[in-house]
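Just so it is clear, none of the values below were taken in a lab; they were calculated from the coordinates. The structure presented is a predicted model; accordingly, all values stated were derived computationally and were not measured. Cβ atoms are built from the backbone, for glycine too; each structure is taken alone.
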Structure P
């Protein structure tokens, strides 16, 4: 049987009139089901809306018993309606009762109906409800009728998203779109943030759904696709994109989809059925997202992300919207939610308004994580589908310590976290009061506490936290946030500003640690099986001496008349340091030859982070002015544990017996040679672990600014001599107690050490 109306276009025109009427949400839904029933010549049309408790409630019907509205319900997965909600795809049956999933609801009076067509009500691929038509006759609904149903479902989805149906929800049964969500991810940067969602690449809300002129909409789509294709082609042909690498792969995927006729044909068909161009793109993408989200193949899910990005770009192109929110539109308590983002993009937001960061991807060593950690922004990564679950303005909590995210949190959860934030603030106030107190243990041992930094915005923490200096300045962060390779003068200006901001306090610069997993977008990426152990840091610098010499010259000129303290990362043998030292000496001669001032004092050192140096310590210490233990990488290589791999990163305790013995070997050798030794990295920033380091003999620690207060509070309550007397015997072979962490916790408890 064919529809007796002109199909989707006429239905959409009638729907537009209904949507414009000044009536209640219930009256609007009641009129919509009547319209649909007439359009597809159905005896029944019903709307089920998904509640926060996972129940599909009958919200409106034409043909079933009126008293069943807001009374009849099915769980997701129960019956045909529940099956559509669970699988997010239409179901078109000539004999519904014969389907194994059929479930009869006696209160509705639907027993006399046979044919059944149901479509999911989708928004951004997320199921919000189900729209159903039924007939007594055995029939299969036509394609244009299915299309009309899907288009109407899109209109209802926008009613749900706009909050219009909340007014007619039964007391105590909120809608699924507003239900609280507790998501588990990976903790990337410590801290707790409460605020409101800001989508990094916000979905443009399409409010103009129904087309006045479908031919005009088709021309708009064609023009927007052409502009999109040209912009992608321009990016791929520009010299700013490396010939190979991840950035090019993503753009190639965009180009493939932008030229995919099947995808474009579906959008054109939706326009012919009466949607505006932007609404057609949203409808097709929502349908595709709902299907692909049910796929388990990671490759297909990755392609979904590419197609999502492209669809959002196309919608913005059609609506003339810029890419990303305006800074002035940011709330004061912004929690950025993104699939992923670059380090420079995070800095564009302005630190004063950001309270947290949530990523669908992102790992401990990704660029944006490193910058977020440097800025003290609580961050959680690898949170599945958070971008599609969140809407701009939603309340959200980021727990960067437990790796948890609470979207639209319940009141009790919000109150508990608000108290946690207040407690942290009180503790931070206590730590600030220690800022000018001496960093000395109870038994008079002086411990130098320095901070790690990498950007100019970090330097105010020197005074705020009372750090003795910067024990590790990561120079690569300047390169990671730049759009092109910083020239020598730009580097020099940056280093001069850093030295000026330090106001005479010592700064230890680390030469470029790029390569491996720290790929710069404007440099050609090298695919490696084990990037952490590959062509990176000093290895890259010695093979490409132009990069290293440019940085050395910039540092030498910036530190003219002052002290320059510089160390080289990823050194595996003494000869590598000697080669780097000769490059520095060559640059000093060059500057003097051209009458340029040079630093008054130059001290060169090495980061000990490759285990092979443990067996060359005496030779190494003969040549260097100082050493710094890079505890993060040293532990990673020592225990063969990839710290970016969540399956193994927590497998071994960093204060295990073997690793502590290695750290003791380093500090003993440095003391014998009268060479200063610092330890920087996460190990130094945790009070219990810092206590272990002091017990081993370390007297110079460098950590994140946020860790300075807790570590100082610990050491001021510690008797270092008593700790060493009890700890060191436990490192000797044959000692019965091998669990060092348990011993340290017991010692801290017995001696009232503040942890």
Structure Q
């Protein structure tokens, strides 16, 4: 069973009044569900509990409507009506012996309040510091506001305890939490007892922790989540973090430490290795008697053990690795480390939160589909009546489909036209910084290798006759896609004049080892994801002078959603790539490209020796269409269905490809849903009319059973209380 080297990972450990069953600590992480999809989030966390995590946390939970971060979709704990959904989550987390934690957040200078329309409150007022540059400013909290904020935290802590949570995490990391705003001189410009010295700046944290212990009677554990280092002359530096912990070592029950910004903490594997934060956290354990948890995209149990044995951490914190494999602890415990579905650090999970949609995972297509579609990351759906499936193409889609169908018990034949499995992943993993991408292929090939019911054939480019005569009942065409050699993508919807004398290359060419190795190359990127910048690095390494042209205002602009855009742009500038933003080719000549400004149309001439187009892809679906023309013969050959899946149907990122493979495998032999939704969703319950319309009560007054407005309490015959406690002698009315 378990390798004795990993026994230390499964030692129970005390966190204040609670005991964690092991050292696996799923730190708070967002998922795009929040208040909108509570059941989806509940089932996702329940899966983590089943997978053996010792501590499981919610995402950021907003405690009060004076601080919310719309358009981002997070959890709410604004009043008692939010308790039932969170109680379901706490129960799910504890269903297999884990401790249930909730992260309480007040965003302060980061909360634009676009939904609540409340005036934002901050430690020190100023423009709201958000991803979306909202034209809103926060006002500086006065002493009365600070007292209110303490009370709001107490209310949230009481509600958390009522909901059944074991741990309270006070969020002060990544620049998002009010506790960091008090500690940092960049956001705390106060001159009263809450500003100035570190002791003063720590005052609010001490008060809230004391309030929490009093409110919970010491029955809940308190976690304080802090950034390890905030950049800038006035930022809360690593040195000050250490001073603060040395001064207040016993303040929380556990120190939860993460890098500075979210971008730094959750850097992609292209720029951040495993355990990237070690230098910042090393030595902090010596400053406190309380346990320390940290993160570092830990996927290797050997690295986890080293972190603990060398005294760096007490708990192994994980967000992304717990998404890629919710069963990571259980697999280590059962001696199945080869079955770990390792995180590739692509941050496609983060993009769900950033795009205000349901998150997804490249490695774990079941993530956030546990409730919506009934998918489970480890337990396959029972086999249906069919017996045999032929999958043409062994890229990420074909491999995922073969793996899941094999688990379900079907006889699977996987035919790959090239000499290796993995498709696009096999090529992209060789590019600068993308080695971890190879885990997508490695995991799946490793899983299907011992399956007797999955037969794999390499160097097998099938013809229509081959497919028809294979004898399979179902055919999945997963033949991928090819990059275009022209400008057609988002900006240009038709080709532009092009001189055939100009060498034009595609990403497929470069990944095959072809393309320029010297001279000036115009790289045109209308894809806006990672690949254009990666290929720019490749060309520079070959000795080319790269001119990076994009119609966007910044390079790789979609990677804002994977938290790496700024790093990518900085990297390209540092290695000498010349950037031409808001520009696009209009004509390609023999020795030059005419660029047009996307705003003004003004044209400039860019001399170059070659062009690399990173624009869009065309599905490689010729085999599918040829088979469709022979549909009348399908029944004769015993074929029930032929379907395109993955890039062969519609090109997308690798996460879309693995999802397509999983979906094909899940839906085989399932009833056709017709026009019904393919997933479950939750719809908000309509409140009684009197809860939102004053005109339904005599005189336009709110009904006695209406939920209280912000700051109100209902009591028969009693005056209502205002926000700061002043008496309101007449009922509040809504303007006409």
Structure R
């Protein structure tokens, strides 16, 4: 029997292998296959029937490690669409859809956790039987009768560590043939440590009821954009939809969230309603935990998957609904091949499997808004008001362009906190502390200072591997590159001019935390950024402290800006709204508006109301003015007008082709050669509506010691972009004499940096 196998390598074809007759009945599409490939073994997936070519005898499959397919036909079809649309090999697309324990060629067997269990093997029905069996062995009899009373199956660890039976006593009972010890696979529950929350009764508002009714009456494959202001109760709409889909109709569902930080809160809300039918899939879990959750979904023991972008590939049969919460978030875009966008994959999967899609956001992506309001591809649902007693907070702008007083210029008398917090924000923060209310401060820049600069010659400490300045971290003290993780000790003298003074410029979350602690020594401050949340459950632990009232001020980066619901938070301060607003990227303004709107939405979710203060040096920027006015539609109108000339999505479709190499000259030449190649192709085979822009250095032109250039491909029609992308990645290649040059194509990029 011959089979076609897709291997997870950058090769745009499948390979034919022979399956021994003894395994022929198991060799179905979706099965993993261990295959020989170029003097090594790879884990591939069977995708169909193979065909012998040119009289070449196919190599035999080395093994089929599973009894059943690991990927069902519908997901195989989804991977085939991904391979075509995102211009990646089929094997790479399939690898991206499988949990790491199954996809890695280094670990073909799934990582599973086992435990030893003492099991009742033979009953002793009478006292006479027991007296004869355990003569002069009272401890063994006690152990036997304990196992019997506990249902005939008890973990060995429980017997030895909790009930104090020695290993020799257990060994003696086993030797008598009445008990056996077996190995049992243990399903790891990553949320077992969290107490199961109690369900909270809510009565839907009229707007929520209308949205719920329209969603539950929808046809499979329909896509809805749920545009609800922050605090309008989008999660309740999701839960009520899943009640109908899962509990009443017996189907499955997927709920995507953009941040690991949001997963515990989201899981708690859904577990309160759906109990143990919730499976969690995200990158903070171990391979074993993810595999257990994946297997529970595949076997139907759990029917709702909650997780980050990779959860879109959850092996759920009879899928009825997919929810993409905070659909505008860039974290739904995979940064490595296959560079898929989970929102787009969700829509394609739902249409193929007859599921309803809900894209929820207070600040939808511009593309989704156009699809719902102009293109007619999505149906628009709105939640225009907050639920209950909550009201949208008042937002004020603090103009930081004002000159500081003379005292601020003298380092000896300088009020360093005032360099960070304006008088209005500091006053509001003090007021909340006195009232025992909570505050959130957003600074989307981690570390202690943005960079270190010599006050004599202006030298800035930069990463030796990337075109980026090093960020100063105080605890532990080091200079760190946030791209390649290069770290070094801060210099005491300027390496350029030997000057003795190096000043820290800019702000980071570490520095702001220290200044706050000095000004408010009794305040309970929690910092939430990548540095403080590297631990497995660090996100959940910090947010649980906020929820329980053990934190007065939560300071953090963008991970605190969305999805969090704390009624006692009455103040939100944006320390520096200008971070990222002027980046050389067409989405910079959109990201700024979304971040400001989302973090402002954390305030005023309870009856006490809320206030937001935004500190900025560009108070007239439309991202700021529209966020202050809670005017999403006004922002979109201005933003769309700026994406016509020059044309950027959603006016056109876009692919970003990035060329990288270890030398700048070779990288630039490769980008230039590729551009010439593309223009020559379009002259030979004209494609209407296609435009080539570039080549040019990337805005961050070097990362991890690799120089980067890029070329943009703009297209009026998606089909033409698909054809050109496929042709380019399969036909154009770096020079054969160089293994240091790489070409990657990113379709529908979320950033061009």
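What the table shows:
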read-out: Parent structure of the calculated result 2.9, given that distance in nm of label points 7 Å out along Cα→Cβ at positions 277 and 581 is the read-out and P, Q, R the choices; value: Q
read-out: For Rg and Dmax of the Cα atoms in Å computed as 28.1, 88, the structure of P, Q, R it came from; value: Q
